[in-house]
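Asks: What follows is a set of structures to go through.
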Structure 1
Amino acid sequence: MFMQSPLTGFRAAAHRPIGPPRSPRPDGFRPDIEGLRAVAVLLVVLGHAGSVTLGGGYVGVDVFFVISGFVITTGLLREVAAGGTVSIRRFYARRALRLIPAAVPVILGVLVATWLLQPLRATRTALDALASATYAINLRLPWVGTDYFNHGDPPSPLQHFWSLAVEEQFYLLWPLLLVGLVTLYRRRGGTGVPTRRLAAIVGWLATASFALGVVLTEAAPHWAYFSSATRAWELAVGVLLALGARRLARLPRRAAAVLGPAGLAAVLAAATLYTDTTDFPGWAALLPVLGTAAVLAAGAGGYRGPVGRALGLAPMQYLGRLSYSWYLWHWPFLTFGAVVLGPKLDPRQGLYLVLLALGVAALSHHLLENPVRHLPALRRAPTRGLAFGGALSVATALAALVATQSIPPPTGRGEQLDARAAVATAPSPQGRLSQLLTASNKPTIVPANLTPPLQAAAENLPAPYTDGCQASERPSHQLTHCVYGDRTSSTTVVLFGDSHAAHWFNAVDAIAKQRRWKLSVWIRNECAPASVLVYGRTDRRLLHDCSRWRRGALQRIRELKPKLVITSNTGTYTTAPDGGADSAEVWLAGWRETLRHLTAAGARVAFINTTPHLRDDVLPCLVAHVNDARACQRVRRDAVPEIGRRTVVAAALRRAGVHVIDPLPWLCTATACPPVVANTLVYRDNNHLTTAYSSLLAPVLSRALPTVEKKRPPRRTARARA
């Protein structure tokens, strides 16, 4: 299918010895490439800062990949032409001196800032630092389930090192492959560099990488985004450009005049038209990658049209020189800025933060990066330069390793009653829970036996997440569910909804085991069970995937013929594109459509109404107020999102025969909603229940759920008995 791919376009390059590709300057420097680096870093930085016009600013990374493949290969070919081979040691030393000295202060600075501002994330960030120092962060991020676009937990302040890891892995392998292929060619009697054979090999590898990226973008988007295997083709496009540089240098002026503007327009189109809902990299990565290739090809012969002149302007050249340092510093400034200023930075705050990062990047570039890189003692002795870079990496990795063991987790003092046992053994679970909630309204020290502990609470996820059953990890057409409870039972009960349905899992699973239900779980984050087209309240994304998944899930649930469907959702969705208030009528119509599917299967439906929200993330709040957990509670009337819609929808569902359960008495007193009840942490963020509190609520939820008649075995006839 990929035989005619443009990735293999240079396989017909001349099979002959190659000299250094022609350049308008003797040293091979191309101002258009420096300016293109400026474009790339501006796209990434402004996109991360929240620019409303650069929803696809992340394609700047793809621009960097193509540039790196081209520049590195051009330098290697020039060295082969001049000396007949490549000094691998000298190449690695140059890369080490170029990359490591600027990266080390960022990693160490992040460790210190995390210790000061996010102590609960210290261990996780230290592990990220270890992976960043060893250029393996692109393997760690998908392994721990990181979503680049971050619709879940706060991002790692070192997440952006993933692209540097991809490039470093390329720098490690490509020179070895090039030298090995050239050496093999010469041993068989060839001379020079076999450009046609190299281009053919690189083209096939690029095609395989691209195909893998397309497949994994659908099947495993986390791995597709971060993996070197799915990004290698982008670097390979740059390699192919370098291998075809002699032909490109003879490109007609008229063709170059078209390629340059068209290529830059393609990159900018991707940056402005793509969003965080674009399936990326996949097919979508072709636009910025081929656009970058077109700009590089247009300037190969020294042609400077409007694009070349714009990229050659002094400000673009300066930003290009600072691009590496600015890229390194901008993301920590944004992530820690969100900790200090609030989790949702507005574009103006984001702009101020990245401008501050630019100032730090300039200092780093002029006072550290350039002086170290140009030290005569290190430049003249490749072994010394390589050892210096390696020592810096090892020292940074050791610092990160020590940090994982030496930063003490925040803890409380004293012991508190085991709330779960107290509720489970009480004659009236609801009455005992009400007593515990009332006691929590008094000044309360966070207990040392808090369950789960503060440092573990953020990852205190229900089993459908850890078992890979949460459908947001997969494309919407892949319907994923898991079975829990009594798997041998003939009585099927379904848990269906978004993450707020998922946080009831521990309670429902305990009830299912007690009542001998087979529990089928259908969960997708940010996907309301009502058949409405919703926007995320926080990021305004139109959730088309949700609608597609919901339709498929409802069909499959009908086929299961469950006795009971338990459903719930958050109250922060909106059907208004601008994120404003919406009509309850839209929700009622959506619920009628969903209920039509569920009741067609003969199921009873129980709806657990929306959970109250605390004002802020409870974990850092409790760290800051360990001696009085009340500081983190919220007034009840303010804690219930969309209370008007909540009331109207609940009343309509009751009229439709739905068993509506209000969880407010289990989470709040008459006046406030506490974050800690006895020894149990209620929330793992500001709105999702911990598994411990969900388990605690099993006895009260059990009494609130409707009874489910079990299927009885058929009566045995006389013939059967015989």
Structure 2
Amino acid sequence: MAIYKGCEAFAIHEGYEGLVNGGGMIAPMGWDDVRGFLSKGGTLIGTARCMSFMERAGRLQAAKNMVLCGMDALVICGGDGSLTGADKFRSEWPSLIAELVSTGQMKEEDVEPYKHLNIVGLVGSIDNDLSGTDATIGCYSSLERICDAVDDVFDTAASHQRGFVIEVMGRHCGWLALMASIATGSDYVFIPEKPPRVGWQKQMCDIITKHRSLGKRRTIVIIAEGAHDRELNKITANQVKDLLTKDLNLDTRVTVLGHTQRGGQACFYDRWLSTMQGVEAVNAVLEATPDTPSPVITIRENKIERSNLMECVALTKKVTKAIQDKDFDLAMQLRDVEFKEYFESYMMTTSTDHPKLRLPEPKRMRVAIIHVGAPAGGMNPATRAAVAYCLTRGHTPIAIHNGFPGLQRHHADKPLGSVREVKWLDADPWVNEGGSEIGTNRGLPSADMAMTAHTFELYKFDALLLIGGFEAFTAASEMRKARDEYEAFKIPLIVLPATVSNNVPGTEYSLGSDTCLNTLLYFCDAIRQSASSSRRRVFVIETQGGKSGYLATMAGLAIGALAVYIPEEGINIHMLARDIEYLRENFAKDAGASRAGKIILRNEQASDVYTTQFIADIIKAEARGRFESRAAVPGHFQQGGKPTPMDRIRASRMAIKCMGFLEERFTHIGKENCAADPMSAVVIGIIGSEVKFSALGGPDGLEAKGTDWKDRRPRNEFWLGDKGTVDILSGRPKPEDSCEECGKTLYDTKLGPVVSRS
């Protein structure tokens, strides 16, 4: 982005150490120098703790090196310590420049263009411990490492009926421990912000004993490395292990994950977040003035923002102080909006059959749960959370197997019909299972509306939770519209979006889309390796998504695709000609360089004419032997295996929100008022970081104003603005500058002005 904006970019190797030492540790960077960075873990330019930068003499040398290299802006990616040091460096900058002149190290005319330093911070922290942002770069990749490790422990734990105490990072922040506990269904969790109360030993043993009595064969306890009790006495993994061994006679092991949590490839969310924040960092640097407070790039409610760096650092330190002062309520409040909700969700799904949480008999419901549409990661964790909530509150959870066709045709089958009550032990193992354990398909109630209504009455459903994609949205709409004819549908209906296409109106995020994107990323990374090894090869990869280009666009951003073709833009011959010419120039410039593999992504319905294979064939023909192309179609592989941690934790949060909403509607409106209440049929959605309920019906409802029924997608697709960023970062020529017929000069965002290519 810096090069695109006309700036000169440098990489400072080994952190502040490189800034102080200068020389070859400060290197100019071009487009090709960062090729392949997206798929690599860690940092490819190195990082190190630098004691000399903490002293003024070190910062003076750093300032001199920056001036010698012609740098007047600095983008720092690190934790709060690195960012605080950068802000101090900026505040001292005028005096450092003055000292360089007064001591004769530099001349006045040499430093004149560098009287002011602009800095921007990017937060890189696996702990997600900076206040003022919903996520930090690296936290979700680390969470993925943890969940992979815990998933692997499941098998041996269940086989031997063992307990495992797993220690994760987080000295002052319990985000990793809490999210890992939700994503893996641990039996107990210890976090610094919410230490257990006096008597926690008995509480933990009671919960584990209860779970064991229900038939659970494995026990998992997750503990943050900074865990302590309410008197700040440290709680260690070995203490917990000894307690379980002694009091419960449970064969228990300790696993400390350590620095494995920092390794591996970055997941989709971290690639997207770091890319978009990097783009915003360049914009912030260019727009800064000497009076602008040092900004840090954050994400709030799914929007990239600029926040006051030192205010965020101060808030972070305030959390640590609140913990030290034993003000744990304040510590929880100072975390991001989602943190407290996630903790409450975890407690609700763990405290199974707790008498104090059960509702009185008249307020209890028979809640039907159905999966509709194609399988998506997160369907099972969402169902598990909904079942756990129901059992905790005294409701009866009922699973409808194999969607609406199963309900219509097989509800009365013997010995097992398609309508079955779900027990806690049935659903608990679903926490990390992909696909749909109760079965799903695209069938709709309209195939036999009368039979659907009959089964609703027969089994006395009081509420319905539909988990699925656009078909689930359509099914809820059909039943809502049929209420005048069928009384059975006058119950609260709620759709929890779960589809890889992320095309359900009323939400910016659907369960399964993150799992799909991560699966697609790893597929593309492997394909790129093949393409790069062959040096001169282009792969055209087909993504799913229906008439929505969300998957292709987001994946293109995260893998550095050369071009992305989506239904919203379509494909034409001029577009292909421009991209093929761009490929020719790229391969000519690469001259056999490594990491030179090229990937083009095409949504499966981007064009009826220009198919994936057809595009690959055109590229091969037009290459005239200079390079070659291949088509690759991952197909249903994109649905993924186990759901990603993000899909799991959001499934839990949203499912519990759904159940709370159904409780509230059931209690307050009753059947007689259900049809008149627009909020009796809704979609739950994540808009930004906020969970919202949007009505299907009514003049302003999603059916009338929010849905493109023809193309099966929302009318306003929030992600479309990112498509331009994909093209900019790939260096793809702009369409308006590519008119070969008129002979105008073309402007290539990577190679600069280019003579007409006719």
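Every number in this text was worked out from the coordinates using simple rules, so none of it is lab data. Quick caveat, the model's predicted, so the values are computed rather than measured. Cβ atoms are built from the backbone, for glycine too; each structure is taken alone.
Asks: Quick check: 36.1 is what I get for mean projected area of the Cα convex hull in nm², calculated from one of 1, 2. Which structure matches?
Replies: It traces back to 2.
Asks: Taking relative contact order in percent (Cα under 8 Å, 6 or more apart) for each of 1, 2, which is largest?
Replies: 1
Asks: Follow-up. Tell me which structure, out of 1, 2, gives -13000 once helix-only ellipticity at 222 nm (-39500 (n - 2.57) for each DSSP H run of 4 or more, over all residues; to 500) is calculated.
Replies: Checking each candidate, the match is 2.
Asks: Work out the source of 75, 51, 38 here, i.e. which of 1, 2 gives that when Cα extents along the principal axes in Å, for residues 246-461 alone is computed.
Replies: That value comes from structure 2.
Asks: A value of 37, 18, 16 was computed for semi-axes √(5λ) of the Cα gyration tensor in Å, for residues 166-357 alone; which of 1, 2 is the source structure?
Replies: It was calculated from structure 2.
Asks: Where does the value 3.6 come from, among 1, 2, when distance in nm of label points 7 Å out along Cα→Cβ at positions 134 and 590 is the thing being computed?
Replies: That value comes from structure 2.
Asks: To which of 1, 2 does the computed value 4.3 (distance in nm of label points 7 Å out along Cα→Cβ at positions 142 and 638) belong?
Replies: Answer for the origin of the read-out: 1.
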